[in-house]
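Enquirer: Listed below are the structures to be examined.
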Structure 1
Amino acid sequence: MEKNPKHQSTEGIINDDKVIIVNKLYKSFGDNDVLKGFNLDLKKGENLVVLGKSGSGKSVLIKCMVGLLYPDDGEVAVLGKNIPKLDQDELDHLRVRIGFLFQSSALYDSMTVRENLEFPLRRHWISKSKEEVNELVMEALKNVGLEDAVDKMPSELSGGMRKRIGLARTLILKPEIMLYDEPTTGLDPITSREISKLIVEIQHTYQTSSIIITHDMACAKIVANRMIILVDGICYAIGTYNDLEQSKDPKIRPFFE
């Protein structure tokens with residue numbers, strides 16, 4: 001277990017082993033200092049869990065990674081690109097390579113499941129024949145176990161099914177990186193475990209590198225190759241689940257009790 005890791009500057013960095021590098025990231029909202037020099041790196045092919053209490057800045061962190069929020073200071077490099085320095089066109093092109101599963105799944109209620117999955121292809125002007133689009137839709141649904149839901153409306157789906165469809169919609173672009181924002185929030189323990197196992201299956205099937213933002217320890221135990229604990233706006237500790245579970249540190253123990 002390592003506390004307060006330091007990273008080299010992301011300026012102009014190309015690192016085949018690290019697909020995301022966050023260096024000395026600061027973000028405040030008025031007088032509320034949320035991130036205070038946060039550091040992180042995501043290695044190619046791994047699932048990295050970021051743990052923190054509600055309001056600690058976990059969601060702010062991943063929104064900075066995709067340019068939905070801009071940091072006050074520091075650097076965020078994703079696939080070798082420094083996010084705060086990209087223009088909108090460059091950012092849009094990079095986002096095609098990044099999957100983002102929102103807490104709410106963010107499905108369009110007026111669209112069928114099929115139409116929801118087709119939307120990212122149209123949004124990014126990806127030219128495919130009708131047959132190719134259908135093949136991509138059914139492949140994505142198969143990988144989340146919901147081929148039979150293709151013509152249903154979101155209102156006909158359970159919370160767990162909506163999460164799966166949200167994930168399928170993200171996977172249709174075959175992203176290199178997945179960002180999961182509280183993927184098990186609002187789900188019962190059995191469905192939460194199913195979603196957690198699905199995250200691991202996606203990692204292996206698509207060879208994705210993923211950051212999972214959560215406070216669900218059962219999810220973290222299933223999905224994490226490494227874990228970061230975010231405390232007081234910094235990366236307080238890094239380790240495997242077992243490493244951190246054995247810690248006696250009073251700022252770490254509460255997560256495991």
Structure 2
Amino acid sequence: MRIGVVTFPGSNSDVDAQNALSVAGVEPVMLWHESPDLAGVSAVVLPGGFAYGDYIRAGVIARFSPVMRGISDFAAKGGLVLGICNGFQVLAESRLVPGALLRNRSLRFASKIVAIKPQRLDSPFTHAMDGNPIHIPIAHGEGCYYADEATLNEIERNGQILWRYVHEDGTPALDPDDPSNPNGSLRAIAGVSNAAGNVAGLMPHPERMSEGILGTDEGMQLIRSLVESAKSWEAAGRPVPTKAEAVK
């Protein structure tokens with residue numbers, strides 16, 4: 001199994017993502033931003049960092065990089081893509097997932113451990129999770145998830161909200177001013193998928209909590225979900241998912 005990790009100018013969590021994938025038992029393959037060639041990988045991770053310096057706004061320049069053409073084609077064919085933090089911002093700017101990531105409500109960079117909880121356990125990115133809150137770090141200045149009311153209702157109805165910021169008892173931190181909602185995201189959204197279910201973005205960093213030596217390996221639940229799903233996708237002959245298949 002080979003899973004690609006993209007490196008943009010300014011990426012700083014690509015090595016963390018490589019390590020987490022290695023711990024999960026797969027071969028990480030570095031994908032350079034200037035090439036649309038994905039080297040035949042079975043899934044792609046867009047890591048955290050500050051792609052192209054996050055000039056103008058986070059992810060907006062990276063969406064035009066050659067590698068994103070390859071990733072868009074890969075996703076259209078059913079390939080699994082996970083964007084973490086800055087990677088989520090790039091996916092949103094590329095319209096591969098719904099919504100936008102705005103400046104944190106505090107207007108300050110946020111760096112701390114947060115609790116998130118999967119909202120469904122039948123997606124390619126959550127099925128190896130146990131359903132309980134996990135504690136992983138955030139490190140972002142533009143992580144406030146925003147979409148208009150119609151879009152929020154649609155992604156809620158379609159099961160596209162994969163993770164929410166929660167309190168320790170697992171209840172969602174729905175108030176944007178709640179300290180457990182670290183950036184003021186609407187409906188406490190920490191991560192979403194596209195309608196087909198094969199592309200997902202997440203603001204917190206599971207790859208930074210993938211081994212016990214890092215404090216906890218709770219993030220590995222999410223990494224293993226991606227790895228196992230990629231294996232299943234390969235074994236099934238790389239099928240293109242339909243919306244009905246994704247949200248049933």
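Enquirer: Name the one structure among 1, 2 that FRET efficiency 1/(1 + (r/R0)^6) of positions 48 and 144 (r between Cβ atoms, R0 = 25 Å, to 0.05) of 0.70 was derived from.
Expert: 1
Enquirer: If distance in nm of label points 7 Å out along Cα→Cβ at positions 136 and 184 is calculated from each of 1, 2, which structure is the one that comes out at 3.2?
Expert: Traced to structure 1.
Enquirer: I've got another one for you. Tell me which of 1, 2 gives 0.35 when you compute FRET efficiency 1/(1 + (r/R0)^6) of positions 96 and 112 (r between Cβ atoms, R0 = 25 Å, to 0.05).
Expert: Going through each structure in turn, the value belongs to 2.
Enquirer: Also, quick follow-up: Figure out for me which of the structures 1, 2 the number 2.5 belongs to, where distance in nm of label points 7 Å out along Cα→Cβ at positions 24 and 240 was derived from the coordinates.
Expert: Working through the options, I get structure 2.
Enquirer: In addition: Which structure, out of 1, 2, was P(r) over Cα pairs in 10 Å bins from 0, in percent, for residues 80-159 alone derived from, given a value of 15, 43, 29, 12, 0?
Expert: 1
Enquirer: Supply the structure label, taken from 1, 2, corresponding to helix-only ellipticity at 222 nm (-39500 (n - 2.57) for each DSSP H run of 4 or more, over all residues; to 500) with the calculated value -10000.
Expert: Source structure: 1.
Enquirer: Which one of 1, 2 has relative contact order in percent (Cα under 8 Å, 6 or more apart), as calculated from the coordinates, equal to 20?
Expert: The read-out was computed on structure 2.
Enquirer: Have a look at 1, 2 and say which one yields -1.09, -1.35 for log10 I(q)/I(0) by the Debye sum over Cα atoms at q = 0.15, 0.17 Å⁻¹, as calculated.
Expert: The correct label is 1.
Since every read-out is calculated from the coordinates, none of them should be taken as a lab result. Values in this document were obtained by computation on a predicted structure and should not be read as measured data. Cβ atoms are built from the backbone, for glycine too; each structure is taken alone.
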